[in-house]
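Down below are the structures I want you to see.
What follows is calculated from the coordinates using simple rules that are stated; it is not laboratory data. Here the structure is a predicted model, which means the values were calculated and not measured. Cβ atoms are built from the backbone, for glycine too; each structure is taken alone.
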Structure I
Amino acid sequence: MKHIISLIVILSMSFSLPAFSAGESDQIKAMISLAEEGDADAQYDLALAYDFAEGVAEDHVEAVKWYIKAAEQGHMDAQYNLAVSYDDGEGVAEDNVAAVIWYRKAALQGDAKAQYNLARSYDDGEGVDVDHAEAVDWYRKAAAQGHSSAQYNLAVSYDEGEGVRVDHEEAVRLYLLAAKEGHPGAQFNLAVSYEIGEGVKKNKAEAIKWYRRAAAQGDTDAVDQLKALNAWE
């Protein structure tokens, strides 16, 4: 049996931190000055500084304040991090509806992480009504940018016919993309596809190869499948 869609929304702030250290107070002062003058980039960098205690004391409430200022000016990364803050309830009360609003703004600007998290929101009904077709649309946008988890979830959608018609061949194509990027769930499901011949011609050797890659990342189901195939070493 293939792995189904994970219920965990991946919430990550994968942006570069401001280029200063704790001792560079003059640079912090200059950043604050620019932020107070309305510079969106400075507001975003200052928010990051407060979020990660870079040159200032950690203060998530202050970080959210500056994310909001930058986000309201259309700063895509600030919009995404603000959405994450609302999702996590870090520095602000948890609010899934607000998170969706800001994910959407960043997603419309092309942020793949925001597109993925917005899709997850539609899949799970977090902050918005469940709409699997809408989720598929956003997974597709993120997947086209190489987001491996979006590729995986989109593949599962095609496999299960959730929000889109069943298409096992398309599922295999997407599993392969994500599997090559190291996504363990995609590696496992790709192996299953090869083992049972769903969306691709049966190929025991390929199945074993991908089970092994998934197992190497700690997938215990992959280990079980290898044992069943007498291929566990």
Structure II
Amino acid sequence: MKTLLFTSLFALIALLMPSSLKKRVIFFGDSITEAGIKPGGYITRMDSMIAAQGLADRYELAGAGVSGNKVYDLFLRLEDDVLKKEPAIVVIYIGVNDVWHKRTGGTGTDADKFERFYSAMIKKLIEKNIQVVLCTPAVIGERTDFSNEQDGDLNKYSNIIRDIAAKNSLPLVDLRKAFLDYNLKNNTANKESGILTTDRVHLNAKGNQLVADEIWKVLQVIQ
């Protein structure tokens, strides 16, 4: 009788407890995120930060970045690379190529299409009760006097993301602002790269750490 009671009790506890206490977080983006899962990348750094805080049992981080991707590429692979993996949180970090490739290859994304694809992707995630975190694109050149060739467009697309975040009451990681603030303090020579990036776009060690820090500030307050 006693054995049966304990067996029933353990079965009830197992039923009530979730199968995993970890929140699966998928980072969805382009080559910056693709590199984020490599040694020294921002996702790998965040994973180490989480472990150092004794929170490794609460988060499972995964990268879903593909080099060259723009917002419509993310929309097209949303089902296979994100929804099928049933994440609790998705961090979207896209926009650099949508602006950058206008000049480098003539294949960027017009602002109105960028907003429509981005909003459609957000809608699909919200419908699945997935918490979405938005990131503004950081830099295409690190000069602080707004003389980088594509600063105007990058600011415009960052504002689109800020507006989408506000309209949908979604957390925002404003990397565009964070990178500019950092460069204003640390890029006194007004260099084009070498402060937070290796080539004006892709992150060096300090850039990866800054992105990890900024995203973690938001992730750790999401319930």
Structure III
Amino acid sequence: MGLISGKNSIRYNAGMHFSTLFFDLDATLYPASNGLWDQIRLRIFQYMREEVGIPEELIPETRDKYWKTYGTTLEGLRIHHQTEVDHYLKYVHDVSLMDYLEPDPDLGLLLKSLPQKLWVFTNADQRHAKNVLGALGISDCFSGIVDLLALKFQVKPRLESYQTALKLAGESDPTCCVLFDDLIQNLLPAKKLGFTTSLVGENGKPDGVDFYLDSIHQIQNIMPQLWSST
């Protein structure tokens, strides 16, 4: 394998065989800059204030602690405040997706041209994932969705989440898989297991991962070997 040097350098091995690609959902299949995730974050803060009763000044610190400890705010609220899962998920995702997302036919064509199996691998729930995929017009590009319920709340970046994702996708060899995610902390454990990893977007330096994409639309430019690896 070649060495990575610089932001958009490419690791390439002509003999690599990839059979399954995993894609994070929010801020990966659409740009973080469109404001959707910011709106969901506001809904999370609102839930913590109005439904859980956490004082306003403690919410940012509490959410950050839960997110870093458990992988999702929900898991912290579920453990420490007995939050009802479905109520939380409906509340925080009660956002008009059409205000932020629109069909992306170019992305659809790009994804459909990939010869591998494609799976969504998200810490959100399947209902939200299906709504986002529908708004983007790419629902038919994926074989399935690995969500926090399928993961039984053992979400990224916990090692169990990657093992569950492999099992659900029918994969036994992580070296045959690629993970695309906007969070470096979700990619590093996958890389240790043998996944090829690709950071998407501007959320952190790409140190320690295999590829870097400014946008998911760059897959073919940055990772052309995916079209010749099967």
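Side notes on the structure shown:
- Structure from which 19.6 was derived, mean count of other Cβ atoms within 10 Å over residues 39-46, options I, II, III: II
- With helix-only ellipticity at 222 nm (-39500 (n - 2.57) for each DSSP H run of 4 or more, over all residues; to 500) derived as -10500, matching label from I, II, III: III
- Relative contact order in percent (Cα under 8 Å, 6 or more apart) from the coordinates reads 20; which among I, II, III: II
- Structure from which 21.0, 67 was derived, Rg and Dmax of the Cα atoms in Å, options I, II, III: I
- Looking at distance in nm of label points 7 Å out along Cα→Cβ at positions 71 and 175 over structures I, II, III, structure I comes out largest.
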